[in-house]
Structure I
Amino acid sequence: MNWLGLDIGGANIKAATCDGQVISIPFRFWIEHERLQESLSDIISQLAGSQSVRIAATMTAELTDCFESRRDGVTFIVHALENACHKRQLQPPLFAGTDLQFRDADAARIHWLETAASNWAIMATFASRFLPNQTGFVVDMGSTTSDIIPVHDGSVAAKGKTDSQRLRNGELVYVGSDRTPVCSVVDSLTFEGNHVPIAREFFATISDAMLVCGRTTEDPSDTDTADKRPRTVLAAAQRIARMVCEDVSTIGLDSAKALASQILDRVEEIFLDGFRTQQSDPGNFICTGSGVAFVSHILEKHYPTANITILGNEVGGEMDSGAPAFATAVLAREKFQA
């Protein structure tokens, strides 16, 4: 029997099978959460078709502010996936925990704190096998957050379990390669020779800075942006220009690129603070996530003698875009089909 892993996040739902199929769909949980069961059913259909599959899931969407609490979020997500599997006449789903246990729906609700924000633990446990008997870090930069998980002698050595604990330890850095608002990472930008305070508005995101600086490619069909206009270089430059209350037509593309470059420099610093907080000298990295190209660039720049391995190159396919989902499927299969 094939296993299907799900990573149910607040902005995207990712799914992967053990044989290397992976999909990611945008899902704005804070707006669309009532459609979760329907969307999960569609995802299962896309990857499983008429095959008999077993579902295992991790989640981070329980933190979304459409819920009264994380416990309510876990309960809602567990119920939605339970119903989706039942309607497709599949076996009941399992839910991974930060303690690496896989639980049925009832147990997941009871052990909600372990079920919440569990994807980092599953992903890091899987990825650490590519650092056998070594010390280093598993680094996963996603669209919204980055995980910096220490590995000692080939085993995960995280000090924190919950996201709050991991924030304090530098193991969770709340900056990503896409959705992070520019106004959350910079206070001012150098513009025309002056330090100019930025507009504290949701005018632009890190993905705009990435696009203007050539670190990602255009997608005119994607309008999931701050102003709902296309994900093109020109539209992104306009969003960046708004951060200093300007237009790209008045300041020009080169000036917008200079602003974007400063924004990415600050993202680097915030990201690197995670390593500084952990007070460790990195020597080995396993990198993954939708921002893997950006994070590997940062690490090569600041740790030129380190060994950097891209997880997707080791396991094949497009796994970097759905590493926690793939890891969930693989670890569940290993545990229950041994």
Structure II
Amino acid sequence: MTGKDLDIDVVVPAFRCRAELKACLEGLLDAGAPAERIIVVDDASGDDTPEAARAAGVQLIALDKNVGPAAARNRGVAAATADLVLFVDADVVVAGDVLDRVRAAFSADAGLSALFGAYDTKPAAPGRISRIRNLLHHWNHDRAAGGAVTFWTGLGAVRHDAFDAVGGFDETLDYMEDVDLGMRIWRQGGRIQIDPAIQGKHLKNWSFRSMMRTDFWGRAVPWSRLIMNGEFKDVPKTLNAGRRGQLSVIAVAVSVFALILMPISAFFLAVVICAIGLIGWLHSGFLRLLKQVGEPGDRLAALGVLWLLYLTAGFGFVWVIYERVAGRVPNQA
């Protein structure tokens, strides 16, 4: 089957995001996706979000009850008939060549089960935090290009039969359902690739509050649960779960203790500076990216953002240990 023969259905879960969804659908249509191949699953938004799908003329599945992103995507895949399913978040605008790149990748490699891309280097949301976080996400995927053991639904494609073979997304998971899906595909012998040339523009506007909440409850705690459950024992280190992340968490922990001890001796100020310097060195590639495409002051601000990121990662691990000691272990990752 040639690349042109491979059909692609696009699944877009949506919840209270009419403006973002409108831009997302316009991007998909501009990229050549037929309207009848785009499936929007409105997760009981209760507002005018579905109107964006109706106006674009795409398929709309309007749920009566909010079921969460994992179940919403499963509903979308159940309605899909194509060889490939491309997941796109409602706040992502795909580049014009995305569908061609996805088709070409799967056509060239019959053994490829899944593939995902990256955000571009020109995030739409204003503000320093949004710019830094979106570029950090791009850098993480760019440096991890090649084989992967996880998956990403922000902009990722999977063979329909590979998705069905593992039972789709685990609907008991509130977070990391895409990571879980990827690991199950990988464990069944499927191959997954990260291709950062497959890009989309992220529209999300990060605030300090949303950043901290997402980093703790949406990333640190779920990742720590997966680690504590032994989910990564048999898989290679991937994305920010590797040595760089571990050393960064240690550096933040050292800096916290040094900050507490600073009134005792100025020596501990030097320890703080060295710890932050280590984080900067570990992320030197990211800082170079900010120099190229960011704005003045971004690199200094990024050190603070990275420090907070790994602070929440450390606290997330401590929280999961507390859950286990207190007997409050949830049934989900």
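Assuming -15500 is helix-only ellipticity at 222 nm (-39500 (n - 2.57) for each DSSP H run of 4 or more, over all residues; to 500) as calculated from a single structure, say which of I, II it is.
Only structure II yields this read-out.
For which of I, II does mean count of other Cβ atoms within 10 Å over residues 193-200, calculated from the coordinates, equal 12.4? Each step should come with its number before you reach the end.
Details: I: 12.4; II: 20.9.
Computing mean count of other Cβ atoms within 10 Å over residues 193-200 on every structure in I, II gives 12.4 only for I.
Can you rank I, II by percent of Cα pairs over 22 Å apart, for residues 65-264 alone and just name the one with the largest value?
I
Only the coordinates and a few stated rules stand behind these numbers; no lab work does. Since the model is a prediction, treat every value here as computed from it, not as a measurement. Cβ atoms are built from the backbone, for glycine too; each structure is taken alone.
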